[in-house]
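I've put the structures underneath this note.
Read-outs throughout are calculated quantities, based only on the coordinates presented, and are distinct from any laboratory measurement. Values in this document were obtained by computation on a predicted structure and should not be read as measured data. Cβ atoms are built from the backbone, for glycine too; each structure is taken alone.
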Structure 1
Amino acid sequence: MLLGPNPVLTEGDVYAVSTTPKARVGAVVTDIYGDRYRYVKAGEALSAGYLAVSPAPLTTAIHNVDVNTAAIGDKTVTVTAGAEAVAADQLSGGVLTVNSGTAIGDSYPIIGNDAISASGGAMIVRLGAPIHTAFGASDKVTISINPANGVLHDTSSTLQPVGICVNDIASGSFGWVKTWGVIGALADETITLGAWVTSGTSTAGAVEEMDDVTAPVTDNLVGYAVVAGVDAEVRPIFVTIQ
């Protein structure tokens, strides 16, 4: 259903759910009406009309850690991970960024990784592009996870919003969430027409009005209300997740 250089989702494709992936997790495509959708793997049971957010990021395992002195052309690196478990290919679709050292500023897509235990240790990471600046002995890297791999309904307003579910998706299965365009979304409170909305903090998967923007804003933007929202009911919003 996604063949060709510029794949377009049809109405049937949008609602398709499967136990095996039919597209790259994290892929964004457009439907025949110009709305956009992202392909996700469910980290728990997901419900239509509810906001899906990224899983919580890893903390000690992959932040500012040592990496081997990799050569130009290499497509694998060995990261000295912190004391935190990482499952096989959990980092697939993420990005490895060089924080400091010889190759500072370089970033590479990740296509896979070996598993490590909760005690950390050496972890092989497979890159989607060859290294173009050799890594030095003092280089350190940080890995960001693929936000679409293992999405959840949550009450955190700081986890990255991924999209509004267009269909129910069983835990571990694959499907589409809407990232741009009008879709029904569950409200966590009364929402004013035209108000910008973020993740709800009372009901997992709901949306609520963004807090006072006169102070520093840490809430992640989801979209804006195209009709007034009613607490605990679904109303249309224009979702604007990039």
Structure 2
Amino acid sequence: MIFDDLPFVVTERHSQTPSILHVVLRPLKQPLKYRAGQYVLLSDAEGTVPQRSFSIANAPRDGGDISLLVTKVPGGVTSSWVHDELRVGSIAPVAGPFGTFTQDLPVGRPTLHLAAGSGLGPILTLVEAALEQDVTSEITLLFSARTIADVYYQEVFAVWEARHSNFRFLRTLTRELGAPPLGRIPFLLPRLFPDLSSFSVFIAGGAGFVEACEESVTALGVPRTDVHTEAFFAEPHPWLSPAGAGRGLLG
């Protein structure tokens, strides 16, 4: 299957954590039409870097800018290229969008969003899109990080909490002491949300994280049909993945 590439130019880049880079790209032709939660394929203009998939980390905007959160993977050719060589002014082809990790709006149920690492990317788009449409149901985002240095976008979440009384952001640390909550999300959930039967849940991150969280939320009453997952793994051709099996991000 062949997908058309659209040329984008890098307009911003800055580090979010020691391993995660935030890149903003602007279309040089028509804007990319996508739904919150989808992802794109990125490579270099010369075609020398393997094409890899990255979640769009912002809700659709009039100007067509898209943000990507790229984790530098040890030995990953494409992620290393993004971190070490992609600069403001660089031209990069983007293909897409792809993925079904989306949410119909408006929603009538409270939503719980669980993320780890750059899995925050697709979760950001879902939450931002819901808030932009003034969804009134409860929206909770619980982010898992190893240390406080790995927690990012806190300023954005503080603004969202100030503007939207139905939004709440929580973070947990797994390898460092600090203010609660602490520990891995699957073990925290029974204390934070003893009954999730009325919730829709969205989970994004590494495959192990997603699987453990999915087991935890279903044990707390969420029907399988209301659990939506986006598992990241090293997969060079995500469109060939079986339905529901996740998609590639790393490398």
From the coordinates of one of 1, 2, percent of Cα pairs over 17 Å apart, for residues 22-133 alone came out at 55; that one is structure 2
Using Cα Rg over 2.2 N^0.38 Å as the calculated read-out, with 0.97 as its value, let me know the right label among 1, 2. 2
Match the computed value 55, 30, 26 of Cα extents along the principal axes in Å, for residues 94-197 alone to one of the structures 1, 2, and report its label. 1
By the measure Cα Rg over 2.2 N^0.38 Å, for residues 158-229 alone, tell me the structure among 1, 2 with the highest figure. 2
State the single structure among 1, 2 that was used to calculate semi-axes √(5λ) of the Cα gyration tensor in Å, for residues 14-77 alone, giving 21, 15, 10. 2
Upon calculation of distance in nm of label points 7 Å out along Cα→Cβ at positions 46 and 86 from the atomic coordinates, which of the structures 1, 2 produces 2.4? 1
Of the structures 1, 2, the one that 0 was derived from, the read-out being helix-only ellipticity at 222 nm (-39500 (n - 2.57) for each DSSP H run of 4 or more, over all residues; to 500): 1
1, 2: which one has relative contact order in percent (Cα under 8 Å, 6 or more apart), as calculated, at 24? 1
